[in-house]
Structure 1
Amino acid sequence: MLPDNLGYLFEDALKLYPSAPAVFQGETVLTFEELDHRCNRAANHLASCGLGATDRVAVLFNNDYRFLECMFGAMRLGAIPVPLNTRMSDEALAFIIEDTDAKLLLAGPDMGARLSGIRPRVAHEMAVITDAAIENAIPYEASLELLSPRLPRRKTQPDDICMLPYTSGSTGRPKGVMLTHNGQLWNSDVIRKAAMLDDTDRALVAVPMCHKNAMLGAVKPLLLTGGSLVILPGFNPKDVILAIERYRVTYLTGVPAMYKLMLAERDLLAQHDVSSVRYALCGSAEVPEELLREFRDVFGAPIAESYGLTEGGPVPLVNTRWGLKKRGSCGVEIPGSEVKLLDEDGREVLLNEPGELITRNPGLAKGYWKRPEATAEKFRNGWLYTGDLLRRDADGYYYFVGRKDDVINVAGEKVHPKEIEDILLRHTNIKDACVVPVRHELKGFVPVAFVSEREKGRTTEEEVKAFFLSHGPAYAHPRRVFFMESLPLNATGKLDRPKMQQLAAEQVVEQV
């Protein structure tokens, strides 16, 4: 039976395996009992600073077990933690803190420089709890040691807000997403079942813990099932390979760019034992066939793809661990999740036709914090209108096509950037590709491509154009092709399309 409060996510594991390891971080090992005590002490620390039910507390950490105890500790009080993405600018983080009226800011001991940039931008009064060298800060660890590891259990309602993560704001100001206790417990439970995770599994967490890829892809299902976490401060392919061997990691979660960088470390992989890996989950972008094949050859394990967004469950579609998997597919609807694909007139599309994905499931957000208009636009009659275009095949598997906002109208022809990218990636020397629109005097907009090569300097712009024209429609061909060492990623590991669109606009594009 699931708890009523996400802050007590691992209470079954605590009863069954109190002395089993829950977290590994460097030389630190925390058992479930120790993690529970630290969560309770964190809750008592927050309460002693005046935090109570429904109060917001901003949480600013790089990957660290203290991030977990601060998040879960706040939830146990009924307070609402606001996880901050350290990759965002000081201006964006200050905006989030003000937007939530956060009463407290909890920060890691290495966040001194960031706090110095953020604090002057926040207008309202706010206490800062950190062991960083910051004036007037309330100490964290020293205070924790003085507090009781016991905490009175607080009853939580199923639709109470458990946390308030913010979107990256790639299309405007970041928006707070109101996630509920019941919804996040439901989704965590379904994901652990789909991945068939158990108490023998050990997940590596190298992606930012503030993001759903880490929290729902690893942290929540592993702690719920009684498995353990290996926390790295960030992603470095060499450190990941060494950690897999050292801790006998069985489960990985990440994005395609991470797995590509790991596989590029051929010499290191040959020197270290990574055979403990049983399974890997991948989100945020499609996994190329070559990557799937190479990963299985090296690690002896499959990669499963999924689809999710913070507001949407977060994961309504997933490939299960066993059974049919289709390359490029986001998987099938998870139990309890309803999904439809609609055309521009609101009618369901036919098989293999692209349509906007809408979903209805227990994990949907309650809406956007202080954004009634945005909430009314995206959440309608119990359904979330995602703005993402997908198609569905005859077996019920879904495939991501692109964003509605990304569709390029080339003289009346609708072009999906991802379809162009998929064709470009068939070229034997193209490693990554991103397509964005640029204005055209006659056609309105036309596509432009950014690519990175496997062997630098072996391919020309004209060769890439000719390759596309031999495999795709002429109206969709990229009018310019720009070569880059590597394509820029945003804070969540996805291709930074707005940045590349800006780069394209700044280029001198003649007669495109």
Structure 2
Amino acid sequence: MVLGEIQCLITVSSLLMAVAKLAEPPFNKLLVANRGEIAVRVIRACREEGVRTVAVYSEADTRSLHRLLADESVLVGGLHPSQSYLNVERIVEAALETEAEAIHPGYGFLAEDPEFAERLEREGIAFVGPPSRVLRLVGNKVEAERIASSTGVPVVPGSPGPVEPEEALDVAENLGYPVVVKPVWGGGGIGICVVRDELELEGVLEKASKIAGSTFARGEVYLEKHLPKARHVEVQVLADSKGHVIHLYERECSIQRRFQKLVEEAPSPALGEDERERLCELALRVAKAVGYVNAGTIEFLYAPDEREFYFIEVNPRIQVEHPVTEAVTGIDIVKQQMRIAAGGELGLDQEDVELRGHAVECRICAEDPLNGFKPSPGVVKLFHPPGGPGVRVDAGIYSGCEVPPFYDPLIFKVITWGSTRREAVWRMRRALEETVVEGISTNVILHEVVMRDEKFVEGDVSTTFLEEREIIKKIRRYERERKLEISAPRERAREREAPVDLWKLTSRLGL
């Protein structure tokens, strides 16, 4: 064999080994420390990567979809989250018993808990998320804002740190009402309250502190200036442990109820190319300043009148709305999370990330918008999700399953993609019309009304959209009109039907 042939064989062999190495799963087995649609989402990504999965479940989730889909499952406790999905000791035991090499926390529960991440680090179990040092740093919103501000990133005007009731009055007066009371720790919109005047302030401070203390075990709160006309935009980032950080562009999350997001889309219809480039540059600046690792979201308020972005927080986890970013970039964020957690490099450069088309997501929750958004647990008698081109459904339910009353009411998400925003919105309208959920109440009708609102169609939204557009009134009107549309043809059909004499009919048939 000549030297050239040997060199050729070595080159081919090296390429094959490189491909084989890339094809190796990041882990042999991974435990999913969550439930519902996000647990199902992670399990599916693992299956595609050749990673075996372990589901943990509570007594309320014995017949849950995530448990049925996983390769193995472990009961970790009772009905309430504190007994099960927040039971650190039992979850760690489950990982050790099943020899899981990694734990994916999803969102909520233990996803942002630095003590949990640190415990896994000590046990030698990979945490599919940021390291504990990052969670500690960005978990304190006041500290995260201080770091962002030190790099020249604008932040919302607010108190320089946690406030006590006796000093809050002066701080609020200096900021100017309305102000927002926010927990220093935690996320997800929990414990955030708007205060319109000084008469409300003391009571709201006490309420917000109690909610923060019971939810995040830390009761400190701080104040920010309320920007009612602002839009909520956020940038998805990916960062590996080698210092390589990229963005996957932005999402708009302005349609909210009590600071809880309901509708998300990517990219934001409010931004031009120059603004988009500036927003993403600000986000990368923050991510690098905190030494971020894994998938995360850098969140901002955008004031259209000022054309200014204000940093508000870092969400150090996978987001509920991550599918819209996946739809417009073609990048699987959960798979990237696993690769990074296994010590791998991104394998992506910024120039590899391109925006294609537009995507919209609607969060479908088991709650009744016409009854004060009262939760609606119970048995799902029938679930018929939508389908067709450009439609994705991330669900944690199936026909015959039970929705327990102990957890977040989010049961599935509908995501639509279109080559234009108009196509994505109209596709969502069609998808929502096809959606059938029987046995429990859902907020599908709310999303149908939002998708038909002329201001939403124009892309003219803000974080106070639901109140300003009187969406609840529109839902009631839409429901009445829909009932009339359904009942009128049925009444006309009944009028045309000739009465049938059953005795005569059977006699003619010789029965």
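Any read-out appearing in this document is the output of simple, stated calculations on the displayed coordinates, not a laboratory observation. On a predicted model such as this, the values are computed, not experimentally measured, just so you know. Cβ atoms are built from the backbone, for glycine too; each structure is taken alone.
See the values below:
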| quantity | calculated |
| --- | --- |
| For 14.1 (mean projected area of the Cα convex hull in nm², for residues 46-253 alone, calculated) the corresponding structure among 1, 2 | 2 |
| Computed 1.2 for distance in nm of label points 7 Å out along Cα→Cβ at positions 38 and 334 - originating structure among 1, 2 | 2 |
| Origin of the derived value 0.97 (Rg/Rh (Cα atoms, Kirkwood Rh), for residues 150-237 alone; candidates 1, 2) | 2 |
| Source structure (of 1, 2) for helix-only ellipticity at 222 nm (-39500 (n - 2.57) for each DSSP H run of 4 or more, over all residues; to 500), computed value -12500 | 2 |
| Parent structure of the calculated result 92, 81, 49, given that Cα extents along the principal axes in Å is the read-out and 1, 2 the choices | 2 |
